[in-house]
Every structure is written in C-alpha cells, then in structure tokens.
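Visitor: Input: structures, listed below.
Every number in this text was worked out from the coordinates using simple rules, so none of it is lab data. It should be emphasised that the depicted structure is a prediction, and the values quoted were computed from it without experimental measurement. Cβ atoms are built from the backbone, for glycine too; each structure is taken alone.
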Structure 1
Amino acid sequence: MLYGNWAKGNYNLKSGFKFGALLGLFVGLGINMVMLGTMELLDIQGTLVDAVWNLVYFGVAGCLNGWVFQKLG
C-alpha cells in the first residue's frame, strides 16, 4: 500500500530499492539508537553497522516489492 502510493506507477527494481532502503534507514537507525541509549548492548560502531545491514536488507525486500508490482501492474 505504501509503495504503491510512493512510486506513483513507476514500479521497478530501482524504485523498490530506494523505498526499501529509506524504510530500512529509518527503522534500522531508529531502533538501534533507542537500543544504544537504553540497553547499551552495542557500541556506536555496532549500531551503525547494524543500521547499514538493515538498509541493505530492507532495500532487497523493496526490490522484490518493485518487481512484484511491475509484474502485476
């Protein structure tokens, strides 16, 4: 639903990755910064590495969304 409105009919792998990476940045960095400030399970380097991993992970999932929307639309 969010991707369909965000891409505005331009469904492809690139737009899917951009959308997924943007979500991954907000989710990954947000959750990791809260965990860093409250539980101190990771240091700042581990927090940033996990945020980058989330960016890639969500980006690949976004590519899948873009591909599916392209095939179905």
Structure 2
Amino acid sequence: MKLTSAQVEEAFRRYDTAGKNEISAEDFKKIVKENDPTASDDEVNRLLAEVDADKSGSISYEEIKKLLPK
C-alpha cells in the first residue's frame, strides 16, 4: 500500500473527529482496508502492531508520521 503523506493526513483527520490527534486501532484498520481492500487481516494487524509502538490501542498522528516516506 503506497499512500502519500497528504492522503494519510486526510484519512487521519477524517477519523479524528474529536480533534485529539489520535484514532482508534479499529479506525486505523478501516483506513488501511479503504486504501488497500486486498490487504489480509494478518497484514493489517502487522501494520497496526508496527504503528502502535506504545501498544496504547490508539494511534497518534506522530506514530503514523514515523512510517511515512520523508
């Protein structure tokens, strides 16, 4: 799955309706599946584990930015 930084930011902001600069793990999974419907559940879960480095169950924009191309 190749997304631009702008696409990731737009998707993140769409799900961060409370403006807390974080989304739930479930919302993160939805974003991945919306952008790559062929991604398996295992792939999505591996990506989630990589993104949610602090294992909080929510994903901050800072966590996502670490994975984006510079």
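Visitor: Among the shown structures 1, 2, from which was the value 81 of volume of the Cα convex hull per residue in Å³ calculated? Present the calculation step by step, with values, prior to reporting the outcome.
Guide: Details: 1: 71; 2: 81.
It traces back to 2.
Visitor: Let me ask something else about it. Consider the structures 1, 2: one of them gives 0.70 for FRET efficiency 1/(1 + (r/R0)^6) of positions 9 and 49 (r between Cβ atoms, R0 = 41 Å, to 0.05) as calculated from the coordinates. Say which. List each step's numbers first, then the result.
Guide: Details: 1: 0.70; 2: 1.00.
It traces back to 1.
Visitor: Let me ask another. Assign the value 50, calculated as relative contact order in percent (Cα under 8 Å, 6 or more apart), to the correct structure from 1, 2. Don't skip to the answer; put the middle values down first.
Guide: Working: 1: 50; 2: 36.
Clearly, the read-out refers to 1.
Visitor: Also, I was wondering about something else. For which of 1, 2 does helix-only ellipticity at 222 nm (-39500 (n - 2.57) for each DSSP H run of 4 or more, over all residues; to 500), calculated from the coordinates, equal -15500? Spell out each step's value before the answer.
Guide: Values: 1: -29000; 2: -15500.
Only one of 1, 2 returns -15500 for helix-only ellipticity at 222 nm (-39500 (n - 2.57) for each DSSP H run of 4 or more, over all residues; to 500), namely 2.
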